[in-house]
Structure I
Amino acid sequence: MTSRLIPIDGAQGEGGGQVLRTALSLSAATGQGFELTRIRARRTTPGLRPQHLAAVRAAAMACDAKVGGVFEGSPDLRFEPGRLAAGDFRFEIATAGAATLVLQTVVAPLATAGAASRIAITGGTHVPMSPSFDYLARHWAAAVEKLGLRSDYTLERAGFYPPGGGEIHARVEAWSRPSALRLEQRGALVRLRGVSGQARLRHDVARRQRDAAQARLWEARRLEAEWEVVDVKGASPGSFLLVEAVFDKGRGAFGYLGERGVRAEILGDRAARRLLRFLEEDGATDPCLADQLVVPLALSGGGGVVSTTEVTPHLETVVATAALFGVKARVLGRRGMSGAVEVECN
């Protein structure tokens, strides 16, 4: 571990939890400590929130870190990693904080530890403004597997916003060898697929979401998708929908959650329209996947290039934070336009 702590401004870029999670992942994997100040300073509720505390504690447990400032509302955090070690972990988020974001924080670092790890985590599995369980397990996991990072996920219980209460089990394999990833051109469309689910709801909500999405795809472009309709165990009522396009070399996915007062048919139609727009755009991946691949690209040792339909503030923030840890990465393209991210091999 280096003695110097990397200073990081927590209000940089998009100014949210992205800076924190990126720093935690890279710190745990590289052994470089950091000091984060002005955490989420521009947000209406600045400082560390419960979901951020969960990510800090998870990363600290994985690498036996010394930490300071770990309390709700804290504007500053000191993180000094120790030895990263694989093992069996259980992390708990008492609120509906996104369990998927905590998993993404620790999965890539744990894969570098030389042995397999098992993780159980409670919290929100399908919550706004974060990848859903299905996005993580079906879409993100498939993308990082091309880098040699193999992980699988089981939904034990869905947890919707606001009560949360979900649970995910994960297994992370040891990263065996460096592998580059080049997703520059998406190639030919291989398949469209989707999963529509519900928990503790009546009136066939999941089927109605599926039917509306499929109807829009067929009406617009005579497209057929492969569908899975599921009724899952849940801590509270809720529904979700994920639509995905898989190409020879690229992939895009978009998740939607049921909303009070929004009919299932409207939700399904929205999801299909978003997928149709993606099919007309340039870029091998959806915008969310692009920023979520930067840390795995950096830790794989192989680096690579990933093009996306939109350069987002989140992507720029991840790249800027990664650079503080010595990662040679750059964003190609203008914010709001199609572009790419390039990460050089170690």
Structure II
Amino acid sequence: MKEALFYNKLKDSWVKCGLCPHYCVIPDGKAGFCGVRVNRGGTLESFIYDKVSSMAVDPIEKKPLFNFNPGTLVFSLGTLGCNMQCGHCQNWEISHVILAESFDGRKIYEIAKERETELVTAERSVELAIKNDCDGIAWTYNEPTIWFEYTLEGAKLAKKEGLYTVYVTNGYITPEPLEMISPYLDAFRVDIKAFNNDFYNKVAKIPDMKPILEAAVLAKNKFKMHVEVVTNVIPGLNDDDPQLKAIASWIADRLGKDTPWHITRFYPHLEYSGLLATPIPTLEKARSIGLDAGLEYVYLGNTPKHEGENTYCPECSSLLIQREGYSIISYDIDQNRKCVNCGREINIRLTA
């Protein structure tokens, strides 16, 4: 356990957490919404500081990040817990773990015992990244925001060793911690799950999506991180034209037309196991909406061998990066990050 950052002590040993927009006010002996940051006698502590539930060497394309150090390997780590409780979460067995009873007695997914974890220091995580010939390190699989103290230390150490750093995040973080980690964080791969609060309330169990949009804008425009956006398109929930147009227009207006947008296919799972997988024509329609909004890099995900996995030149439409799954088949961008056919500069971030 480690004392948490970003909290205030209140009367009678209560504390108020300021790490994410839940701003949980927590009595002694209870946890915040995430279930892993716990008040012990008026001190907020992280129960997951160096607990790792999942480790893997991944292609960076799996995050998915397509315009960030393409073709490289990234050492990926996850822990337990989340500050959302998405009803369609593919990684619910680690993200929905509650290590201590939350302040409001919330038990959405009750798990009898903690999932097995391994103690891995931040120093060791960087050593493992280097040992496995990775170019970077990513905190992923569950929400990295609630693992903040560990990811901050790991990011500092990773940058010293010349590794790039990645948050694969739901974006539900307050500005202060985002600013603290920003000098050490290269990429912010953020979900924009929908474009209305009804969806976020029903599916993710948070009241307001505005802080997510604000965090993405700060990451891109103020802190100069590389940002890519993912929307998992779910039939009947966020696949309508007005909502998809709103997401595409917002990305173009607030993050820039060169910001990649990944539109990924939903597969039935957990609370939403009764739904059908997203039809490919729905994804293709969404991609057209993104391109019509002026977005230069709109990708389809969970659609093997579809042309929507590839990168095309926004100027001459030449095929620049051909992908098959997570593998790069061809690459036609020169060392100055320009299209080899027309010379257009391509928004490819290279940090190695």
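Nothing in this text is a laboratory measurement; each read-out follows from the coordinates by a stated rule. Being a predicted model, the structure only gives us computed values, none of them experimental. Cβ atoms are built from the backbone, for glycine too; each structure is taken alone.
If distance in nm of label points 7 Å out along Cα→Cβ at positions 88 and 104 comes out at 2.9 when worked out from the coordinates, which of I, II was used? Don't skip to the answer; put the middle values down first.
Details: I: 2.9; II: 2.3.
So the calculation was done on I.
A value of 25, 20, 16 was derived for semi-axes √(5λ) of the Cα gyration tensor in Å, for residues 32-223 alone; which structure in I, II was it taken from?
Going through each structure in turn, the value belongs to II.
Supply the structure label, taken from I, II, corresponding to helix-only ellipticity at 222 nm (-39500 (n - 2.57) for each DSSP H run of 4 or more, over all residues; to 500) with the calculated value -9500.
Working: I: -9500; II: -5500.
For helix-only ellipticity at 222 nm (-39500 (n - 2.57) for each DSSP H run of 4 or more, over all residues; to 500), the value -9500 is produced by structure I.
Given structures I, II, which gives the highest value for distance in nm of label points 7 Å out along Cα→Cβ at positions 136 and 288?
When distance in nm of label points 7 Å out along Cα→Cβ at positions 136 and 288 is calculated for I, II, structure II comes out on top.
Given a value of 3.5 for distance in nm of label points 7 Å out along Cα→Cβ at positions 72 and 96, calculated from one of I, II, which structure does it belong to?
II
Comparing distance in nm of label points 7 Å out along Cα→Cβ at positions 8 and 240 across I, II, which structure shows the greatest value?
Checked I, II; max of distance in nm of label points 7 Å out along Cα→Cβ at positions 8 and 240 sits with II.
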